Structure I
Amino acid sequence: MAAGISVAQCSRCPKPAILHQEYSGQHYCGQHLGQSIRKRFSKELRNTLVLPKDAHHSDGRPFRILACISGGKDSAVLLDLLVDILGKRRDVEIIAGCVDEGIDGYRAPSLECARQLAESLSIEFVTMSYEEMGYERMDEVVLRMPGIGAQHSEAKGLMPCSYCGVFRRQSLNAMAEKVNADVMALGHNLDDMAQSILMNLQKGEIERSVRLAPHTDAPIEGLAPRIVPLRWVPEQEIHAHAIAKGLPIHHGECPHAPGAMRQQSRSIVAALEAQTPGARHGLLHALEQIRELHRAANPDPHAEVTKCEECGEITSRQICQSCTMKRWLIESHSR
């Protein structure tokens, strides 16, 4: 260690800290950071996934959780903690699933990290590609976007993440149906949630924020509800914990992400948090209060939900966004 550089001590033990939690003032070593994250994860899991003592279905099948992993830090910690907390229960089965969007140089190495993690935890690993869903590889979609934008006003100005988000969501739903999952667990962290809330507020789309996971208290028939056990844990803490525990994670960034609205919101949320530690928690607490008011005013949360006339998937439109985008891509080949 260089002279003159001191490392803070963990607030819970004599070990050196690896992270300073600005919003609480606490310093954590690797062990106590892991315990802190596990405690928050467990609380959110209990609140959103109420399991009976015997969660077997009437036909003897175990309650099945699809852990949606990507090879990144958040979903790695998600799967690791799910297995740690629920892995010994014989009435619960955890399956890890990864969507292959078709992004050269990015998805292959991250997919391998996801596979390694699942194997190390003795968890079944499944994948779903965009081609299997009838879409095109994301790299091909990006090449066709300028032409699509020129032909369709609704598509003009859309970023790659707009297409990928729609296709990925449908792919996850299809994967959940394929493995007969009762619930899907996503690795969204506190920063992800705060960014989504901010983006929706910027566009005046309160309904989209209200529909953010978790969904277990108002499930839609035919769709596996989603839970987000890490939603109260900041990204930095998850990253530090994943490294401290030595989980196999891919550090690369998607090559199509630059310029996306989420990147802008990421910077804004980071600035808010730096100026007012706890701002991310405040945004999520605000959403919870908005959700309560919305439920009181709208006792039937699924009144606007229908099925797509083309594919039969759940949507709030006549033709779902997935089918609309798929049609744009087909048309782009004929020109």
Structure II
Amino acid sequence: MTRPGLRVPRQRGEEVRRALRESGLLDTAWEICREADHLVLPLVPEGAVPSDLGERVERDFAPVRRPGPSDYRELVALPTAERMLLPRSFDVVGDIVLVRVPEELESSKEAIGAALLAFVPGARLVGADRGVHGPERRREVERIAGSGPWKTRHRENGIELDVDLALAYFSPRLAREHERVATEVARGDRVYDLCCGVGPFAMAIAHDGRARAVTAVDANPVAIELLSSSLRRYRYTDRVLAVAARLEAFLPAAEPRERVVLNLPHEGIKYLPSVARLVGPRGRLYYYAVTPRAELDGRTQAIMDALGSEATWTIVERHVVHPYSPLSDLMAFVVERAER
């Protein structure tokens, strides 16, 4: 829920929290928001806050959780053997909860949905996530509890994104990655965000403010419409160009840039020979790929081979973004092109 807040550096958080609480200005019914190296403290609506304490802002705060179950699985009535199969994790996107329901628990999906709806503060809708499919990367979702559309607004890194989970790709599990890449962009850099989905990389980079220009490209016109809608709420719209196009059509005429993001985890490697041309001298490519843990070194070499020998490439970093399956991870590969 959008309410007034006070944005302060993280190192001053406890000092300011105490001052607000002692003066009756801290609204303790809402959780404190964390935004990179800042905190946002919820304020009582009518309070007058001294200007030297921080920046007054509006944010979506989650209600403080009252005493109750510490795990949604406590709310699902199942035999012990089936309870062991309940998924431990789920995703929250705006006011929608997404969960992967094991095949063995299909007959209990409504009970799982009802438990999550009751457990997650502010949840409106619970969907069974059936995976991302097709060239436009649309997620197949099935309503198992709650009501309303699959369209919502999701907040991460101080940015509000328009999302439609049934019609355009978005994953909340990359929030830290969106922020990390944005902080690496140098002042004046030009950036391509390829296969951008609803544009969280592009939005985070533009919000950071150092990029000269960001071009966000996706084959799904609905994703581009959602990105354009999100951009209209901010003042950096003129620095972001949103393009609805397939990579096969966009890449041949595109000019090199200082930073290129390619988030196409299952089949992006086939585009790397063409994408390599878009990375300028001393530029960096941020490539994301689902990688079996036992094949990490082999996948790294395959990426270097796909980039080709027309330039000298160096793996600057590779790290796990999040586990993807029991035997594989979503990996980030950061590759830099030599100056010559």
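Only the coordinates and a few stated rules stand behind these numbers; no lab work does. Model, not experiment: these values are computed from the prediction. Cβ atoms are built from the backbone, for glycine too; each structure is taken alone.
Have a look at I, II and say which one yields 2.3 for distance in nm of label points 7 Å out along Cα→Cβ at positions 163 and 299, as calculated. The correct label is II. Each of the structures I, II was assessed by distance in nm of label points 7 Å out along Cα→Cβ at positions 219 and 235; the largest value belongs to II. Source structure of the calculated read-out (helix-only ellipticity at 222 nm (-39500 (n - 2.57) for each DSSP H run of 4 or more, over all residues; to 500), -15000) within I, II: I.
With distance in nm of label points 7 Å out along Cα→Cβ at positions 43 and 275 computed over the structures I, II, the top value is the one for II, the highest of the group. Tell me which of I, II gives 4.5 when you compute distance in nm of label points 7 Å out along Cα→Cβ at positions 27 and 283. Matching structure: II. 20 is what came out when relative contact order in percent (Cα under 8 Å, 6 or more apart) was calculated for one structure; which of I, II is it? The read-out was computed on structure I.
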